[in-house]
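Please find the structures below.
What follows is calculated from the coordinates using simple rules that are stated; it is not laboratory data. Keep in mind that what you see is a predicted model, and the values were worked out from it rather than measured. Cβ atoms are built from the backbone, for glycine too; each structure is taken alone.
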Structure 1
Amino acid sequence: MRISVVTAVRNGAPTIAGTLSSLRAQTHPSLEHIVQDGMSTDDTLARIAAFGLPDTRLVSETDGGLYDAINRGISRATGDVVGLLHADDQLAGPDVLAKVAALLEDAAIDGVYGDLEYVGRDDPTRVIRRWRAGAFDPGALRRGWMPPHPTLYLRREVFARAGLYDTGYRISGDYDAMLRFLTSAEVRLAYLPRVMVRMKMGGISNRSMAQLLRKSREDYRAIRRHGVGGLGTLVAKNVSKIGQFRVR
C-alpha cells in the first residue's frame, strides 16, 4: 500500500526539518512526499533538498492560498492513501503510517484518524493540549465533535468521489471537508487510539482575535451547509477544547 503525504508550505524553513525527519523515520516501506511550495523566499527548498525523502515530488509555484495548495498537492499524489503533514507538524512515532496501512487492509474502511498533541513552539517536548478523538459517533457532529484533521488519512478514491477542499474558506476548509466526508459522502473511518501527530501551537486560526472571529464565522457556515446543527453546535465545538488542556 503506497501512502502519499502532502505538505503545503510557504517559508517553512524554521520547522520543516523536523517534519521531514519524522517522515524519514517511518517504517512503512512505500511512501511518497508531495510538497506544494508557495514560492518560498527563505531556506525551505534547501532544507527539503537536504532532509527530504528519496521520493519527494516538489513543485514551487504561486497558489490561491492554503486549500488551493493542498488541492494541487492531492491532485499530484499517486498513492493508494493520502494524508496531510503541515510544515509545523511531526508524525508522533516511526510506526504511525504502518499502523494506518494495517487498518486500511480492511476494504470496508475508507480512512483512518487518531489523536493529536499540541506542543510548544520552542519546546516540542512540552505538551500543551492533547486531543483524544475517540471513536466516531454520527450524533456527535451536532455536539461539535470532529476528528483531528491533521491525523486524517483517506483512500485517494475518496477525494475523487467526495471532492477536494473548498477554496472559498480561508481557515475552516478542513472542517467543511470533514463534515462533507462524514455526512453526504458517508466516508467510513477507523479510529487509531494513539497520538499520530504532534502540532506546534500558534497556527493561522488563532494568531489574532480577527482570525478567531473569522474562523467562528466559517465554522458556522460549514455547520449550516452540512445540516449538522446551528449556534449550539458551534459553541459546543469550542467548549469541547477546554478539557484538552488538562494534560496528564
Structure 2
Amino acid sequence: MIIKNNTERENLIEGGRRLARILEALRAKVAQGITAEELDDVAEQLIRAGGDEPSFLGYKPIGARRPYPASLCVSINDEVVHGIPNESVKVLKEGDIVGLDLGLTHNDIVVDSAITVSVGNISEKIKKLIFATERALATGIRAAAPGKHMGDISHAIQKEIEDAGFTVVRELGGHFVGESVHEGPFIPNYGRAGKGQVLEEGMVLALEPISTAGEAEIMLAPDGYTYRTKDGSLSAHFEHTILIEKAGARIITQQDNDT
C-alpha cells in the first residue's frame, strides 16, 4: 500500500494505535494456566468492541488449503509463527515463550504486529534471544527511509540477530501491508545493504524479525499454518507496521503514534 491522502494516513495511524492497545492487553493476560484459545477469544472481543475486524480470521493466503481459523496467532516455544490457538488445547506453562501475532482492519486498512512474551522465569539465553529479536526490529526500522534500499533493512536485522549469537529464519520475513494482510514484495530478514527495492515515501511495511536459538531450518505442521523449528529450538518474533515518511519510518503499531 502507498498512502495517498490524509484520510488513509489517519485511518492507518488510528488502526495501529488500536492494535497496539490490544496487544498490550493480551501481553498482560499471558500467564501460567491460560489457554491459547482464551487469548484468541480476548483478541477477537477487543477488536470487535472497537468496531473493527480481525484481519486474520478467515484469511486464506495463496497456496493455503483453507482459511485461517482464528483471530490471533499463538506460537509457543519451537512454534515459529502462525500457531493456531483454537484447534487443540494449548495451556501456557511456566518457562514457555509465546509469540502473539495479530492483525486488525480499521476502515478497510490492515495493520499487523507481533510480540514475544515469556511465561514466568526463563533462561538467560532465551531472555537474550527475545531481547536481540526485539532490538533487531528497532534496528531495521531505523534503516527504513525514503531513498534507502530494502536490503538496508534486511542487513540491519540480520546483523543484530547474528551478532547476538542467534540465527535468522530465512524462509519467513516481512511484507507490505495495508490493503490486505500480506502484500508483496517479501522483505527478508537477511541481505546486503544497498541492494533491493528503493523505499518511497508513503509505503506501508510490516517488518518482522524471526530468530531461533538453534538452526535456521523450519517445517510446516500438518495443520497447514504452524511453522516449527526442525531441531526443536526456541524461536522469537517481533513485528511492527511502519509508514515511510520524509523524515524516516513512523511506527504505526504503538500506542503513542500520534502525528
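Thinking of 1, 2, which structure, once distance in nm of label points 7 Å out along Cα→Cβ at positions 6 and 158 is computed, gives back 4.2? It must be structure 2, since only it matches.
Computing Cα Rg over 2.2 N^0.38 Å, for residues 166-221 alone across structures 1, 2 gives 1.27 for structure 2.
Tell me which structure, out of 1, 2, gives 15, 45, 34, 6 once P(r) over Cα pairs in 10 Å bins from 0, in percent, for residues 54-117 alone is calculated. Among 1, 2, the structure yielding 15, 45, 34, 6 for P(r) over Cα pairs in 10 Å bins from 0, in percent, for residues 54-117 alone is 1. Match the computed value 4.1 of mean projected area of the Cα convex hull in nm², for residues 86-133 alone to one of the structures 1, 2, and report its label. It traces back to 1. Calculated for structures 1, 2, distance in nm of label points 7 Å out along Cα→Cβ at positions 110 and 238 is largest in 1.
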